[in-house]
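Trainee: These are the structures, in structure tokens.
Nothing in this text is a laboratory measurement; each read-out follows from the coordinates by a stated rule. Please read these numbers as outputs of a predicted model, since none were measured by experiment. Cβ atoms are built from the backbone, for glycine too; each structure is taken alone.
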Structure P
Amino acid sequence: MDTPNDVTGPINIGNPVEFTMLELATLVIELTGSRSKIVHMPLPADDPRQRRPNISLAREKLDWEPKIQLREGLQLTIDYFDRQLAGYAQHQPADAR
């Protein structure tokens with residue numbers, strides 16, 4: 001990144017808005033129209049209960065904070081991959097489709 005010399009090391013640019021993995025999975029299924037089923041498994045012993053990134057360094061050093069919410073970001077990502085897959089399928093021989 002093109003940053004001043006006093007900016008070194010990793011800077012978290014995650015989104016501090018918390019949501020559960022169940023909320024994320026449900027939203028992905030909804031937005032993709034998937035027929036996937038959610039399967040609940042036991043959490044590993046060392047699995048963190050909360051994942052809320054601290055973006056204070058990004059705000060301070062980069063004057064950055066997220067502007068796109070989860071639903072919109074997922075939809076943009078899904079649309080991107082839909083376009084990529086459509087372009088890939090277009091360039092395949094008819095018998096490979």
Structure Q
Amino acid sequence: MKKIVACKVLENYRVWLRFDDGVEGEADFSAQAGQGVFASWTDYGFFGQAAIAEHGRTLTWPGELDFCADALWLQVTGKRPEDLFPSLRQERGAHAHA
């Protein structure tokens with residue numbers, strides 16, 4: 001399980017993140033901005049309130065908006081869930097032969 005150790009809000013609904021394994025990169029939230037529960041992000045000042053919570057396990061905003069560190073790590077690295085959780089690879093392989 002990954003942990004976020006640093007974050008910085010950038011322009012255009014992007015956030016720079018650093019994880020406990022040294023991986024760094026940007027997560028792009030522009031597709032969510034203004035949509036559904038993310039309607040409050042139309043106020044960029046609100047988006048700028050991003051913070052690390054749950055001992056690095058989430059990136060969060062006021063109002064219980066949050067993203068899991070593992071999902072963000074996948075977005076930043078471009079990897080698949082199987083790369084982070086090798087047991088998924090075995091489970092999916094078993095289902096493919098069923």
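Trainee: With mean count of other Cβ atoms within 10 Å over residues 13-20 as the yardstick, tell me which of P, Q scores highest. Spell out each step's value before the answer.
Mentor: Details: P: 12.1; Q: 17.9.
If we compare mean count of other Cβ atoms within 10 Å over residues 13-20 over P, Q, the biggest value is for Q.
Trainee: Supply the structure label, taken from P, Q, corresponding to FRET efficiency 1/(1 + (r/R0)^6) of positions 21 and 61 (r between Cβ atoms, R0 = 25 Å, to 0.05) with the calculated value 0.55. Each step should come with its number before you reach the end.
Mentor: Numbers: P: 0.25; Q: 0.55.
So the calculation was done on Q.
Trainee: Also, I was wondering about something else. One of P, Q was used to calculate Cα Rg over 2.2 N^0.38 Å, for residues 37-76 alone, giving 1.17; which? Walk me through the numbers on the way to the answer.
Mentor: Working: P: 1.73; Q: 1.17.
Source structure for this number: Q.
Trainee: Let me ask another. Quick one: helix-only ellipticity at 222 nm (-39500 (n - 2.57) for each DSSP H run of 4 or more, over all residues; to 500) came out at -7000 when computed from one of P, Q, so which one is it?
Mentor: Values: P: -13000; Q: -7000.
Here the read-out was taken from Q.
Trainee: Continuing with this model, one more query. Given a computed value of 1.7 for distance in nm of label points 7 Å out along Cα→Cβ at positions 29 and 45, which structure among P, Q does it belong to?
Mentor: Source structure: Q.
Trainee: Using the calculated result -0.31, -0.56, -0.63 for log10 I(q)/I(0) by the Debye sum over Cα atoms at q = 0.10, 0.14, 0.15 Å⁻¹, pick out the matching structure from P, Q. Spell out each step's value before the answer.
Mentor: On the way: P: -0.49, -0.83, -0.89; Q: -0.31, -0.56, -0.63.
Comparing all candidates, it corresponds to Q.
Trainee: Let me ask something else about it. For distance in nm of label points 7 Å out along Cα→Cβ at positions 69 and 85, which of the structures P, Q scores highest?
Mentor: P
Trainee: Compute relative contact order in percent (Cα under 8 Å, 6 or more apart) for each of P, Q and report the one that scores greatest. Could the numbers behind the result be given before it?
Mentor: On the way: P: 38; Q: 23.
Sorting by relative contact order in percent (Cα under 8 Å, 6 or more apart) in descending order puts P first.
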